[in-house]
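Bear in mind these aren't lab numbers, they're just calculated from the coordinates by the rules spelled out. These numbers were taken from a predicted model, which means no experiment stands behind them. Cβ atoms are built from the backbone, for glycine too; each structure is taken alone.
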Structure 1
Amino acid sequence: MCRNIRVLHNFAPPTTADEIRAAALQYVRKVSGATKPSPATLAAFDRAVDDVAAITARLLAELPARAPQRTREGERARARLRWSKRAAG
C-alpha cells in the first residue's frame, strides 16, 4: 500500500472530507500508476476518486471505535519516533 495513505479512523476531531478525498486520490494514483491522468482519462480518474472517497466516508461512519481516539499530533509524534528508530538502525 502507498505510504502516503494514512489511518483515518477514530480521530478527534473527526476526519474531514478533504482528508478522505486526499487518501482516495493517493489510492487511485497508486492503482492506476498515473500521478496525473491524461485528458482522455480524466473523467474516469475523477469518478474513481469520487467513488473511493464516498465508500471510505461510509466505511469510517460505520466502523466502531474500539480504542481511545487518535489525535493528529499524537500520530505525528509516533511517526517521528518510528522514523528516528529507522534512521538510527
Structure 2
Amino acid sequence: MARMVNCVKLGKEAEGLDMLTYPGDLGQRIYDNISKEAWQAWVNHQTMLMNEYRLSPINPKDRKFLEEEMEKFLFGEGPSAIDNFVPE
C-alpha cells in the first residue's frame, strides 16, 4: 500500500514519496510533507528554471538559488516568475 501524506503544497492527502529526494533536514521535511504529484511539479519547474537561466547543479551559487526556489515552491508563496517566460 502506498504511503500517504498530508501534502502542504496541494492541501490534501496524497501519495507520498518513496524515498528521500533531497539531503538533510529539508529533505526530511519534503519526505514528510510533500506528495509525489507536488514533487513532480517541482521537478518540472526546476527544469524550466535551469533551462531559462542556464543553471548548473554543480555550481554552488546555482544550487543555492535552486534550493531557495524549491522551498518557496513547496512550502512558501509559490514559484517565482521566470523572466520573459510565456506559457504555451
Structure 3
Amino acid sequence: MKPVEIPIDGVLDLHLFRPREVPDLIDDYFQECIRCNLLEVRVIHGKGSGTLKKMVQRLLEKHPRVVSFQDAPPQAGGWGATLVKLK
C-alpha cells in the first residue's frame, strides 16, 4: 500500500484511516508534531458511536509524550474532537 502523506499542521483527522491504523498513526503524527515544535494537536475522531473516541483516549492515556487531553470546544469540533497537549 502506498503511504498516505498528511500535513503536519496540528490537526489529525482520523476519518481517512482504518481503526487498526490509528495507534501507529497517532504515534508517528505526534513524533512529527514534536519535531516541528507543534505541542498542541487536535485529533478529529468524529461523534458517531463514540468507539473511536474511546480508543483514542485509551491511547492518549498511555502515550509518554501526552501531557493532557480534553474534548475540543464547540467551535473546534466539540466532543467529536480531542485537544492534546504534548511535551
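Suppose mean count of other Cβ atoms within 10 Å over residues 39-46 works out to 18.6; of 1, 2, 3, which structure was it derived from?
Structure of origin is 3.
Hey, semi-axes √(5λ) of the Cα gyration tensor in Å derived from one of 1, 2, 3 reads 17, 16, 13; which structure?
3
Comparing mean count of other Cβ atoms within 10 Å over residues 31-38 across structures 1, 2, 3, which is largest?
Looking at the calculated values, the largest one is 2.
helix-only ellipticity at 222 nm (-39500 (n - 2.57) for each DSSP H run of 4 or more, over all residues; to 500) was computed and gave -20500; which structure, 1, 2, 3, did it come from?
Label of the source structure: 1.
Could you tell me which structure in 1, 2, 3 was used to calculate relative contact order in percent (Cα under 8 Å, 6 or more apart) as 22?
2
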